[in-house]
1. With mean projected area of the Cα convex hull in nm² computed per structure, which member of P, Q shows the largest figure?
2. Tell me which structure, out of P, Q, gives 26 once relative contact order in percent (Cα under 8 Å, 6 or more apart) is calculated.
3. Can you tell which of P, Q yields 0 when helix-only ellipticity at 222 nm (-39500 (n - 2.57) for each DSSP H run of 4 or more, over all residues; to 500) is derived from it?
4. Here distance in nm of label points 7 Å out along Cα→Cβ at positions 19 and 67 was calculated and came to 3.8; which of the structures P, Q was it taken from?
5. Upon calculation of mean count of other Cβ atoms within 10 Å over residues 11-18 from the atomic coordinates, which of the structures P, Q produces 16.8?
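Laboratory data are not the source of any read-out in this text; all were calculated from the coordinates shown. This is a predicted model, so every value here is computed, not measured. Cβ atoms are built from the backbone, for glycine too; each structure is taken alone.
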Structure P
Amino acid sequence: MLWAHLSLHEGEGATITLSFDHVGSGLMAKDAVLRGFAIAGADKHWHWAEAVIKGDSIVVQSPKVSIAVAVRYNWAINPIGNLFNKEGLSASVLM
C-alpha cells in the first residue's frame, strides 16, 4: 500500500531531494541507515546511494555521481529498502 505521495523532486548538483505528502507522523528507517536507494547521472549508470531523512524529505546522493538526474528506491528483484513511516507502513517502489 502506498502510504506517501511523492510531491516534489529537486536536483541540485550531486543530490536529489525527494519531498513527500501524507507521511503520517513522519519518515523513519527501520535500521540506523536508509537502504535501497540508487542514483544516476546523465550517463544513466546507476549507483547505490546514501540517503538521509530531513523532515518529510529524503536527500539522496552518491560520490560516484557529480550531477544527479534520477533516483530509484526498492526496485531490485530482492529489494533491501527500509523506509517506513512512523506508523510502520513501508514505502512503495520508486522508479
Structure Q
Amino acid sequence: MNIRIKGVNLIISFKVRRLINDKFVVKLDQLLPQFNNELKTAYLHLEKNKKYKNYIAKFDMTLPGQKNSFHAEVEHSDLTSTITNLREAIEKQIKKYKHA
C-alpha cells in the first residue's frame, strides 16, 4: 500500500513510520489482497493538538474502480492508541464493504 503521511505539529520520524507500517499498513494489506499494492493509495494526516495534548489522525483511501472511499478520524492522548483505533475503524468499514 502506498501511504502518504502528513504531520502537523509532529515530526514523522523513522520510528513513527515504522509504527504506522506495523500497526496499520500491514493489517490493511491483509484485508485487501485482491488489489495490487501500487493501486492502493491512502492519505494519513497526523496532528498533535498542543492545546489539548492529544493526537488526531485522519485517514482517506479510495480503491481503483470502486465508488466507495474509506474515511476515519480518531483522537487519543497516545500516538500508538490513536493509530490502533484508526486501524480498527477502517477495518470495520472494509469488512462491511467486503460483505455488502
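1. Of structures P, Q, the maximum of mean projected area of the Cα convex hull in nm² occurs in Q.
2. Going through each structure in turn, the value belongs to Q.
3. Working: P: 0; Q: -10000.
Answer for the origin of the read-out: P.
4. For distance in nm of label points 7 Å out along Cα→Cβ at positions 19 and 67, the value 3.8 is produced by structure Q.
5. Source structure: P.
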